[in-house]
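Right after this note come the structures.
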Structure P
Amino acid sequence: MSRNAGKGEYKIMVAAMGWATAELVMSRFLPLWVGARGIEFDWKYIQMSFDSNISLVHYIAMAAVVWMFTRYDLPKSFRLPVTVLLALCVYKAFLIELFVHVFLLGSWTVLLVKALLTGAISLCSLFLFVTLVHSN
């Protein structure tokens, strides 16, 4: 991606949309297409669609953090927060599963925890991204 012409912001969006689309097609498209068209309605399909939207936001934030992490001109004051955010992005699924097994959460509560953690990561990465872009 560093060899292609274009602004970093556009590269982030393209990478995030590619990751999110690949994950959607490989893990959620077939169950949604087959199951949601059935006669009986089940809430798990609504949950799957919400989870897909949460994943899209997660991948956009993750692409922004990876872009910031790979910059050669990243200020030293940004390295620790960006590294922590990158680690949270990578281990988010593990942390959520650990949280679910420890507290025995229901499916809607798990969805809420995913949304809150993804929102926190996204807002932190947005703050760092905007600060980094406007400081240059």
Structure Q
Amino acid sequence: MQIDCPCGLGKTYDECCGKYHKGDAAPTTAEALMRSRYSAYAMKKVDYIVHTALVLDNKTAIEEWMERVKFVKLEIVRTQRGKALDKKGVVEFKAWFEAEGKIEVLHEVSAFVKRKGRWFYDESNSFTP
């Protein structure tokens, strides 16, 4: 059964972020990595979240948070650089999720860096407006 990809591009999960989660391909832009990380949260793929962060996140804390929330929608507000030939990029996004019966939104300006040809989320340079 084909399911829609949570990232919101209108593709199936397998033809969109699923290929990144399985390791069959790597995101070529910062936005693609952002979308694939959102989908990983929605699909509870904690290892992908940890392995696409510049600094290793607390895997247990991520797993616990994933179990308490349901992701509803992703909106990319803007991107700055982060194309295939760039070394850095910024993606501003809003991620809606349900927690304890309430819809909440995480609004973040995320920084991404490319190391050895692969994009990584850089939490140290990301912020919530």
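Quick check for you: by relative contact order in percent (Cα under 8 Å, 6 or more apart), which of P, Q is greatest?
On the way: P: 30; Q: 22.
Biggest value here belongs to P.
To test your reading of the models, identify which of P, Q gives 41, 37, 28 for Cα extents along the principal axes in Å when calculated.
On the way: P: 55, 36, 19; Q: 41, 37, 28.
Matching structure: Q.
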At a computed -26500 (helix-only ellipticity at 222 nm (-39500 (n - 2.57) for each DSSP H run of 4 or more, over all residues; to 500)), which of P, Q: P
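FYI, it's all coordinate maths here, none of it is from the lab. Predicted model, so just to flag it, every value in this text is computed and none were measured.
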